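Since every read-out is calculated from the coordinates, none of them should be taken as a lab result. Every value quoted in this text rests on a predicted model; they were computed, and no experiment measured them. Cβ atoms are built from the backbone, for glycine too; each structure is taken alone.
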Structure I
Amino acid sequence: MRDDIESDKLEQEIRNCFINMIKNREKAAMEGKWGDFGSDFLGILLLAHHETDKAKRISVEDIIDECKTFYFAGHETTRTSLTWIVLLLAFHTDWQDKARREVLELFGMQNPNPEGITKLKTVSMT
């Protein structure tokens, strides 16, 4: 019973996050900041939601369901890829050592940043 309550609460929070993203995107489009709803996945879904032909229009619930599917599928793919990378690096310690040295040479004890990550040649190969 407690798990069901937590699950419902989490589901509502996720839904509210998507609703806020949708409202913000619609507001930005109406203010002319985007020109339209954008060319990304959410923008394409919002364009379908505002379709003038009612037969082609999708609901807000459809948008939320599609976004959740897209998010969780991407999350799963990333998790699986990272799991395999860690496993392969555990088997190939020479590559693990090369990658570690490269990261430490470039970043030292600092947190990696997007600009620096693009410079990691060995890590990119792994």
Structure II
Amino acid sequence: MSQNVQVVQELFAAFGQKDLPTLLTLLTDDVEWELLGPQELPFCDVRHGHDGVASFFQDHMGSLELTRFEIHEFLPSGDKVIVLGEEDGHALNTQKTFTNEWAMVFTLRDGKIAKWRSYENTAVMLEALRG
């Protein structure tokens, strides 16, 4: 297993335990964090640095609760690790459920995550939030 895959796996472990302080130690100080999607979703934009990532998780966890988070595959390629997976959850305001398949691209530098970009079915999240 590559060192880059191991770092990304550590990030997912910290995420699963809702351990934001540990998660942040795996990121570069100038990390770029981006979830592509409609601006109507409070967590779909580009965030920078540890404060930006922390605010992303605040916005995400303040809107949605994940009930299943499943990783299907890690695909390392040079300084990148692509991760494919799927999740179930519900909107906190409406309790409406959704299933979302995603692909996440992590770019690493000097053993830390320098960039995260996620490609997800944000339409199902938006529909759940709208009710």
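Quick one: helix-only ellipticity at 222 nm (-39500 (n - 2.57) for each DSSP H run of 4 or more, over all residues; to 500) came out at -24500 when computed from one of I, II, so which one is it? Each step should come with its number before you reach the end.
On the way: I: -24500; II: -9500.
This value belongs to structure I.
When you work out Cα Rg over 2.2 N^0.38 Å for each of the structures I, II, which one comes out largest? Display every interim value, and only then the final one.
Values: I: 1.53; II: 1.01.
When Cα Rg over 2.2 N^0.38 Å is calculated for I, II, structure I comes out on top.
With FRET efficiency 1/(1 + (r/R0)^6) of positions 15 and 103 (r between Cβ atoms, R0 = 25 Å, to 0.05) as the yardstick, tell me which of I, II scores highest. Don't skip to the answer; put the middle values down first.
Working: I: 0.05; II: 0.95.
Sorting by FRET efficiency 1/(1 + (r/R0)^6) of positions 15 and 103 (r between Cβ atoms, R0 = 25 Å, to 0.05) in descending order puts II first.
Given structures I, II, which gives the highest value for distance in nm of label points 7 Å out along Cα→Cβ at positions 23 and 95? Write down the numbers at each step before the final one.
Details: I: 4.7; II: 2.6.
Answer by largest value of distance in nm of label points 7 Å out along Cα→Cβ at positions 23 and 95: I.
Comparing I, II, where is mean projected area of the Cα convex hull in nm², for residues 31-86 alone highest? Let's see the in-between values first.
Working: I: 5.3; II: 4.6.
Result for mean projected area of the Cα convex hull in nm², for residues 31-86 alone over I, II: largest is I.
Here relative contact order in percent (Cα under 8 Å, 6 or more apart) has been calculated and equals 25, so which of I, II was it run on?
On the way: I: 13; II: 25.
Derived from the structure labelled II.
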